[in-house]
1. Once Cα Rg over 2.2 N^0.38 Å is calculated for every structure in P, Q, which label goes with the largest value?
2. Assign the value -6500, calculated as helix-only ellipticity at 222 nm (-39500 (n - 2.57) for each DSSP H run of 4 or more, over all residues; to 500), to the correct structure from P, Q.
3. The value 2.4 for distance in nm of label points 7 Å out along Cα→Cβ at positions 7 and 39 was derived from one model only; which of P, Q is it?
4. Can you say which of P, Q returns 1.5 when distance in nm of label points 7 Å out along Cα→Cβ at positions 23 and 47 is computed?
Structure P
Amino acid sequence: MDNSKTHYEDRILELEKNFFQCKYLQDKEYLADIFDDDYFEMGKSRKRYNKQDAIAALSSIDEDRSIEIFDFECNQIDSNVYLVHYTTRESGIDAYRTSIWRNTNGKLRIIFHQATAFSQ
């Protein structure tokens, strides 16, 4: 693995974890900047979210989310695009998660996320 991939993998993992921390979720300017304008999400609730929906939902969270991350993988699929897969556990509920991040002028922004709950 080359150093640039390691750098982006570590940075994207950090950004994914920020979605679980209240200090980032309460910062609408941060959220507006981290979500691409074309962002959409298929949530584990089966609801589709656009950028504005995601910001509204996340900014309403008023405490840190206790979410564990397992099996994090980051693959570069284009010169500036990264595909991320991982599993989370929150309150005994496991979910497969997939995100797509794009690097535009040195700024990583999330353009897609899907969470699918599953039981063991």
Structure Q
Amino acid sequence: MSKGVLYGVGTGPGEPELLTIKAVRTIESCPVIAAPQTADGAMVALDIVRGGYDDVRRAIGWPGTKVVMKARRSLADTKRILREESAFDGAELVEGCGLPGERVYRSLDDVPDRGSYFSTMVVR
């Protein structure tokens, strides 16, 4: 099993220009970025880091692997965007991540459009 390093980077008070240089450098150097997603699909921490971006389509274009957490309500839209951006086949989802009844979907074709609150998607 390969090992990695997990960095926790805070986004400060919410103003993109107040991110520390160290935070920006750390984010830029990471091949995988994990950020929470709200029930309505917003990714507030990434919005701050990107200077206010509000489009999951732009996040999909970031290099490396993306982890979309708590993707429940925006799942249908996210799947549609992944198809449009040719990233659909590189995505997998874990529903009920870490809970009894956890289910792994190797293909998003098999995922219902409204997953559980604890759905975690990995986009390569």
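1. Details: P: 1.02; Q: 1.07.
Largest calculated value belongs to Q.
2. Numbers: P: -8500; Q: -6500.
Answer by label: Q.
3. Values: P: 2.4; Q: 3.3.
For distance in nm of label points 7 Å out along Cα→Cβ at positions 7 and 39, the value 2.4 is produced by structure P.
4. Values: P: 2.8; Q: 1.5.
It was calculated from structure Q.
Where a number appears in this text, it was derived from the coordinates with a stated rule and is not lab data. Given the structure is predicted, the values throughout are model-derived calculations rather than measurements. Cβ atoms are built from the backbone, for glycine too; each structure is taken alone.
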